[in-house]
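Undergrad: Dropping the structures in below, format is structure tokens.
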Structure I
Amino acid sequence: MTGQSPATHARLADILAADLERGCAWSFSAYEAGIDSCAAPVRDASGDVIAAISVAGPQQRFEADGTLRERVEREVKAAARDLSALLGDRAASGRQR
């Protein structure tokens, strides 16, 4: 845990709800100081989440490039969607990029 980790169950519930709506989860130094990461779910043919794809990097790189977070999020979600489609998730093609 770091100073950025959610301190209450209510805060964690808020973060998870936002992650679900966005289609990916971000960690901003919440689990390891100085490391940011983005992860998106991979689904199987029945639509169940069976894995995740993530990218992590130094927080300073994300802060130095104003478009890096947006690009990483877009590509992580696309990779998860593509892998899900390969695994038979028919709903993957309808999810936003």
Structure II
Amino acid sequence: MRVLKKGGVLIANFPEKEKNFICKNALLLDDNIIKITNDIYNLRNGYLFKVFSSEHELKSYFDAFLTNISTAYLYENYFGVEISMFILVGHKK
């Protein structure tokens, strides 16, 4: 958030902790941060991701930084590969 100017627009997506394939077998660290350990594409192992369990949790977290917050939920099952994420749009306070 430090590089986004006041009034700037943040558009981001975050994996859903319970369903997204990237979260399976990940190590849960502090404050809903996970360390990827079992990426089926072997591209993101070792990466740290911030994850959420609900749109309410996502909005509550970003409420301190953003105004005009809008969220959406996306779920797809690509031949057994579950992709679920929250999409966030908001203006920096």
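Undergrad: Which of the displayed structures (I, II) returns the greatest value of Cα Rg over 2.2 N^0.38 Å, for residues 14-53 alone on calculation? List each step's numbers first, then the result.
TA: Values: I: 1.31; II: 0.99.
Once Cα Rg over 2.2 N^0.38 Å, for residues 14-53 alone is worked out for each structure, I has the highest.
Undergrad: Shifting gears a bit: Quick check on the output: -12500 is helix-only ellipticity at 222 nm (-39500 (n - 2.57) for each DSSP H run of 4 or more, over all residues; to 500), derived from one of I, II. Which one produced it? Show your work: numbers first, answer last.
TA: Details: I: -12500; II: -2500.
Computing helix-only ellipticity at 222 nm (-39500 (n - 2.57) for each DSSP H run of 4 or more, over all residues; to 500) on every structure in I, II gives -12500 only for I.
Undergrad: Can you spot which of I, II the value 39, 24, 20 was calculated from, given it is Cα extents along the principal axes in Å? The partial results should precede the final answer.
TA: On the way: I: 40, 32, 18; II: 39, 24, 20.
This figure was derived from II.
Undergrad: Still on this model: Determine which structure produced the value 23 for relative contact order in percent (Cα under 8 Å, 6 or more apart), calculated from the coordinates; the candidates are I, II.
TA: Numbers: I: 23; II: 37.
The read-out was computed on structure I.
Undergrad: Ranked by FRET efficiency 1/(1 + (r/R0)^6) of positions 46 and 62 (r between Cβ atoms, R0 = 41 Å, to 0.05), which of I, II sits at the highest value? If you can, show how the numbers build up before the last one.
TA: Details: I: 0.75; II: 0.95.
Comparing I, II, the top value of FRET efficiency 1/(1 + (r/R0)^6) of positions 46 and 62 (r between Cβ atoms, R0 = 41 Å, to 0.05) belongs to II.
Undergrad: Then there's this: Could you figure out which one of I, II the value 2.0 for distance in nm of label points 7 Å out along Cα→Cβ at positions 6 and 38 was computed from?
TA: Details: I: 2.0; II: 4.7.
Source structure: I.
A short reminder: the numbers here are calculations on the coordinates, not readings from a lab. Please read these numbers as outputs of a predicted model, since none were measured by experiment. Cβ atoms are built from the backbone, for glycine too; each structure is taken alone.
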